[in-house]
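> Pasting the structures in now, so scroll down.
What follows draws every value from the coordinates through simple rules; no lab data is involved. If you're wondering where the values come from, they're calculated on a predicted model, not measured in any experiment. Cβ atoms are built from the backbone, for glycine too; each structure is taken alone.
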Structure 1
Amino acid sequence: MSYQHGVYTSEIPTSILPAVQSGTVPVVFGSAPVHLSQRESAPVNEPILCHSYQEAVEAFGYSDDWSFTLCEFMYSYFGTFQASPAILINVLEPTTMKISETNVSAVLEHDLVVVEQSGIVLASVIVKSDDGSTTYVEGVDYAIGYDADGYLMIQRLTDGSMIASESLTLDFDKLDPTAVTAEDIIGGVDGSGNLTGLELLNQVFPKYRIVPGIVLAPGYSHNPAVATVMTAKAGNINGSFRCVALTDIPADSVTSYSDVPAWKNDNSYTSERQINSWPKLSLGGRTFHMSTQLAGVMAVTDANNDNVPYVSPSNQAFQADGAKLADGSEVLLGQDQANYLNGEGVVTALNWIGGWRAWGNRTGVYPTVTDPKDAFIPVRRMMDWIQNTIVLTFWQQVDAPITRRLIAAVTDSLNLWLNGLAAAGNIVGGRVEFQASENPDIALADGIVKFHVYVTPPSPAKEIDFVVEYDPQYLSGLFA
């Protein structure tokens, strides 16, 4: 050491580590009208983080044709619920999932043609005269684009060779969202080694440093194969994180509330990481999968509670004016009927006190399993949230020397955080201990150190009982 003379300072790492909060961001899989994307190349099998409706539309395009399933989510989550952010993944491949249309008749009216079909790809459009003898040139004879509804517009240019009020024939390709199958949502690894579909859940954190909080695929999650993979992936993200999946029970083949439990059990919608819902919802003439609106309810509820998911989405407001089957038939459940579904591990919609609300606290594992950490939605979400937060906070301690200082840093920091959660009412109580019985010498020598976390998230008050008794002693007041 060099010769020193004076006053000097140095720093050591903070002994109390502040918690790194994990989020409750939904990751949504589906199809989008990517021909309307404003990006240079359409996002296909790529997680895109969107903080607003505008960002989502710029990335994926938007159409009122909700056979493009991500459009339903965008409209509901960003627009109706004003929630943010979300990560969207489109699996529709525009180069292969398309339909070719030929000799489509169109007539110029006021020098304009609007083709009211969704999904038409501009680059594929060929404009010909009615008899097909002349093929017109874009930029010379006509201009082309989309209107506000995403429909193809062809504008005659007065300097070109098109004739006013002329009949035309058009050839074009249009995207086919019905070509997206359950297998596309499930995904895998393609021939080039790229991940597709639900496999992309593992790319979210490496790309954005955001822990997925909810997984959903409205329009596809009623397929048992898709739901099975959704719940499996939600339980093991990057080998470190966990979340829940929102799944729909079909509202076409299951048309009576009394048939829902049998379908749920027959198709194994019975995971503790699965939040099942039935039927669909309506608002202003539009129909939503309940999982779509449930994601919005959960996002708003979490945001109102400092993004700590300890409050149940049950008895929170949907943005709905009715409940529907797939064919549009109205579904009106009384409290007893809705409670029957809740008792079978299904969330539904109840129009009772306060308008249309989500109704149900149970995950899909109920009633087979009654352990609160698995059976109650908010408790399950809190257990995941706490574990994800622990991973994020103490990752910086990996490979540090196993010393008393390390043990104290972990236990002090975690106990301080848990005490803060308890003081805020986010948990009933919690503590962490470093126990000799769980840390044998052979494990410590091998670099394995174990901490035992005890925590109790609050259960939802699913039943509030009042005992009302007639008390005759108050009759004496008549003689006062």
Structure 2
Amino acid sequence: MTQLPQIIQGGMGVAVSSWRLANAVASTGNLGVVSGTGTDVVIARRLQLGDPGGDIRRALAHFPYPAIARRVMRTYYLHGGKAAQDSFRTLPRFTLEPSQELQELTVVANFVEVWLAKEGHDGPVGVNFLRKVEIPLPFGLFGAMLAGVDYVIVGAGNPAEIPRMIRTLAAGEDLTISVRGQGFTSADRPLECVCSPSSIVGGQPPVLAEPRMLAISASVELAEALAKDSASRPFGFVIEGPTAGGHNAPPRGPRRTDDLGQPIYDDRDAVDLSKIAQLGLPFWLAGSYGTPEGLTAALAAGAAGVQVGTAFAYSAESGMDDRYKREVLDALAAGTLEVRTDWRASPTGFPFKVVQLPGTIADPEVVGNRKLVCDLSYLRVPYKKDDGSVDYRCPAEPVAVYTGRKGGRAANTEGRRCLCNGLVAAAGLAQVRRNGGPEPVIITSGDDFRAVAELAPETGFYTAADVLNYLQSRR
């Protein structure tokens, strides 16, 4: 931990940044990262598939609270796995007061991913969270810290509260987080969620090591605001440009789109790296830096290195289902691959990168045939009902529910896609619907496929080691 990693393997959810990928990268001394988003459903569904290879059970044998591990196994593990036509068990959904079962599952799931990523080497391992997925975050963070995670990387929102979360959980103290809602005013009681380590483990929790926190930022202003306050100051930054995969920061200035409806970025969105360097904290560059030339340019700008996602997403160790890796690689080879920055797809309101593949959520026919359902609900938010009570809604849920019973605006639902189910499906864990077959997938990637084009062979897949060798090949 005294030497900074030169390459950070990006945190790609859901489950694309798998423990296998993170383990392969971290074992070289670079920073391997697991996704902390949706980890509860990932582990629960893998257990229902029978835990092929026994990896989850091996990690659970090291969980420091065996009674909790046994409860998770008893609830979700199916010896030999479920039948292909059977649906996965529905999980409880997060609210301001999540059930004990869901708290335990989320803690255990993040422990498992980090523990497996750290197994067999002493390289650094990180976990990536989306700030927009608020309520599960402290429970996932506690589980990752129980496994000794070295870095915590947070994007898709302002991560100012994360350092406090880390300090509080490391001390074994109860953590209260503020939750943003819709329709509430300063006169209303604040929305809060409590993560109590002692209640979760049923006794005095251990004092834990504090991982290093990296804030993902797309602006000098956010980085400066975080750095100037000791309460919010991260260990360092990942400075991410708009060509990176997943969620992107909205462009500055008036909303403008191109002929495909994509947001237009200009010089106002460029980050002045000299000002980032003046903050005196280490930083890494992301978004079209995943080449040897990109690494050289980043180091020349004063960065500690680069964060790379897309090249690792299509490696053999990534958690993306091999079928979809192959479809993307085939489209790349044929010259037909298109990645579109969709203003409307994400319920968060952030632009979101979508790979345009037939048979996926990018296909209008698939969208038209999919029955809207919101049963994972990571992106739903609290809102104030007419009677003053709290309920939850997501603009990607059934329109009649969102606009009728929940009083949402119809305009908010236009073009929205269920990222939760789509991304879980891309990891090969699609829910099987009784009347509609498996959930369709959504694939997200960055715009820059130069590394993938150089690495992808005619048959099979390249490895994470190939990516690392390629990035450092001209240094």
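> For structures 1, 2, which has the highest computed value of mean count of other Cβ atoms within 10 Å over residues 255-262? Can you show the working numbers first?
Values: 1: 15.0; 2: 10.6.
Top value of mean count of other Cβ atoms within 10 Å over residues 255-262 goes to structure 1.
> Could I ask something else about it? Supply the structure label, taken from 1, 2, corresponding to mean count of other Cβ atoms within 10 Å over residues 295-302 with the calculated value 16.0. Don't skip to the answer; put the middle values down first.
On the way: 1: 23.8; 2: 16.0.
Only one of 1, 2 returns 16.0 for mean count of other Cβ atoms within 10 Å over residues 295-302, namely 2.
> Also: Consider the structures 1, 2: one of them gives -6500 for helix-only ellipticity at 222 nm (-39500 (n - 2.57) for each DSSP H run of 4 or more, over all residues; to 500) as calculated from the coordinates. Say which. Before the final figure, lay out the partial values.
Values: 1: -6500; 2: -8500.
Only one of 1, 2 returns -6500 for helix-only ellipticity at 222 nm (-39500 (n - 2.57) for each DSSP H run of 4 or more, over all residues; to 500), namely 1.
> I've got another one for you. To test your reading of the models, identify which of 1, 2 gives 17.0 for mean count of other Cβ atoms within 10 Å over residues 303-310 when calculated.
Numbers: 1: 17.0; 2: 25.5.
Clearly, the read-out refers to 1.
> Computing Cα Rg over 2.2 N^0.38 Å for each of 1, 2, which one ends up highest? Don't skip to the answer; put the middle values down first.
Details: 1: 1.23; 2: 0.92.
Between 1, 2, the highest calculated value is found for 1.
> Also, I was wondering about something else. Rank structures 1, 2 by mean count of other Cβ atoms within 10 Å over residues 111-118 and report only the one at the top, that is, the highest. Let's see the in-between values first.
Numbers: 1: 16.1; 2: 28.0.
Max of mean count of other Cβ atoms within 10 Å over residues 111-118: 2.
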